[in-house]
1. Quick check on the output: -19500 is helix-only ellipticity at 222 nm (-39500 (n - 2.57) for each DSSP H run of 4 or more, over all residues; to 500), derived from one of 1, 2. Which one produced it?
2. With relative contact order in percent (Cα under 8 Å, 6 or more apart) computed per structure, which member of 1, 2 shows the largest figure?
3. Given a computed value of 34, 28, 22 for semi-axes √(5λ) of the Cα gyration tensor in Å, which structure among 1, 2 does it belong to?
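Throughout, read-outs are computed from the coordinates displayed, never taken from laboratory work. Values in this document were obtained by computation on a predicted structure and should not be read as measured data.
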Structure 1
């Protein structure tokens, strides 16, 4: 512990925080199968983009996929090309891991504008060890890289406020970040940054924070970087991209709860005590210090980065637990400020927040029991480590920023090293894996499935699978050629050879899977 404190004092805290992020993200990173549904929708579309060489249009199978812009697809396709492993899901996850590392780095840089080295180290570790960022680093989606773009923009906004202006290079860099964020996930990143900037102008009672960003030249940079692809996809899709992305994806989510993801206002506030764990423990004890220091520059900036965005997401009818991830660096800043100010005096709020990961592990055990599965010994060892880390965090809360950061790192690593390898090893959660294995065993046969239609099977078979109704599959047995097929029934027509049975849980729907696999020679 003294060695780590010495390294932080020497200015090496950022490197240590990045190592913590890696340690949190790597357990299960390579072994976790493709996770339905969003991860596979992104990674398979990126795989097809790389294979086709078409860097404008986006497709999943034969269908256009226009819900999100092209930024992450480009990055994922590039990652698969560089690694030479386009058939491995981890090659597409590398983009999310990079996004998580960048987010931790920019959070450290922002904290250093206001706080000492130890507190900045704590802020970076608080973000990197969080349950939600660990989850997003494991999945080939947009959200970790979106967070990176928002964290980069917030660093530039914080520096602009502190220095009363930026150099031309940094000012135009802000607009480049804005363009990148737009290409990653449309208007979400720019909305978060614009709300923060508007708040800064309101506090200053002046448009100076905006003027210092050179908006005229900056908008030109933004347009030059972001507009070409949007123009190209508008032409290629004949305008269909806008109807799918702005209409079906964004406006519909604002108007009503989409895909059964509705929740009342306040849901994110209730969830944060688990999703931001383990830093949720000191956060629970920091609320008094945050209110008392509300006129401090770091607290003001964090609240401007946090509250407007949070209120908007709480008001929207469609809620997914990762939507508030762009606000997590602000939460980390608030925790670091409270610890640096020596204000963590109340233990009982930390105890309450500390119970939530145990509830998560208990829910995992219960779900496994519902499937008739026994948890492996490594899970119980990990659960014991998570429980022990709670006491470490409680004891470190008053021991300073470095000691608390180490405790948070231990807690985050223990939870992630318990959850993701355990999930990867529970075969019943991944019915696509044995189904794809049957298809791979007979590469010359067609492969058709009824009663299970998850994108993970498309990825694992390289889009070879056909999802068809059971009646159509049975009628198609009259066609010439070898066929491997799976049906949700234990009986099949005469003349086919039984291969096996696949049971488990469909993560996309939450329903149990029970398929019989057959082959027609």
Structure 2
């Protein structure tokens, strides 16, 4: 039996694994993909920290910026912990070998990102998340941490409100497997792939960890808050990093005029771009031509490559067509100040968890910081919990249920193509649950979702093979997406106000008296329930 089992091999999971190992725990990491493919790679802009050489900045100002961005829905205590530990987090990354860009004086280079009052995002060109992820993975291998890749999470095993392990589907073999562990850390990423092609996220960001937690009796919070990134490529939704605007890029309308503050918070900027697209002529562009080819190749090489590859445009010479799309999910598994859920021994970290540091709108540069700060906390606390735990859960029943479930799916006929329904779900969410929302559209989307859920028994994988059956995995992901889509919709209907990423055109003002609360979603039997 393991002491600590990490589910997810992105930045949050790798940090948790390293610190659990350093605390003396027997650790393993389970992931449905591979570490180098994690969504952390897409965090290009930087990681926030008020470093000592940034004389005009301070931890206190970082706290103020984060609180302001959260619009009253974040925990001041959690934000203070995030920002105060941020300096040590970056220094730790520097010590373990992250190749940060440097100033002429040899200090870690920093740039200003949207919503920040100062340049505090430490960066490695425009590959920050990728460089951090690769360095963390190197460290995990150095420490001898075991990885079980290509395992799809099916269920959390719980008994007496304590966790005892998980069941997974081995994608390589098609067999259902069991991992026993005294503690489990969920680090499975967000759920913005609900928006399918209207998301910057990889296809695997389907919220599997949240859905499994929900089925195990864990509460989710603030699921309605989905942050849209202002600058994705128009035709592919590929992310163009905030670093491009932080370096001085301009947003232009169809007449070539700047129409907004490029470093405004993401919610305001996405709304401004959407307004320009809908009522100003249909096109918005990012312009970095004035930065010059030498600067772009030194500071923004990835952005140039992406634009060339996906739009067949050279941003050194041409405008970049952009649109806002779903990017980061601020809601997630409800965790306390120790990163623990309301199931003992079950911890959450990274985008799948809600540590109450982002509130209604995440500050650019804080997501990488969150996974370093709270990854350490989750790993250490999971190790500490495991050392004091003597509970051994009965695992045979859950294992048998999941084996039966997978076998039934393989035998079930597929009368309806779930890929068509998945695409329809993305279109529905982008239209009705996007940057601007209202009760009529949200209710219409919920009605359509209920119809999709009723059709689910008529859907399955058409590929009946066992080995590398990605068709089956994608169906399981789609099933989870339908569950989480309902959680988002009922949460959005409950919050009758506008705040950050949740903008209700039928309730455009913030309501502090009624709604300075979190939206909590939980499962009661087969039904989802929500309260504030």
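1. Of the options listed, only 1 reproduces it.
2. Details: 1: 17; 2: 22.
Structure 2 gives the largest value of relative contact order in percent (Cα under 8 Å, 6 or more apart) among 1, 2.
3. Values: 1: 42, 29, 19; 2: 34, 28, 22.
Value 34, 28, 22 for semi-axes √(5λ) of the Cα gyration tensor in Å corresponds to 2 out of 1, 2.
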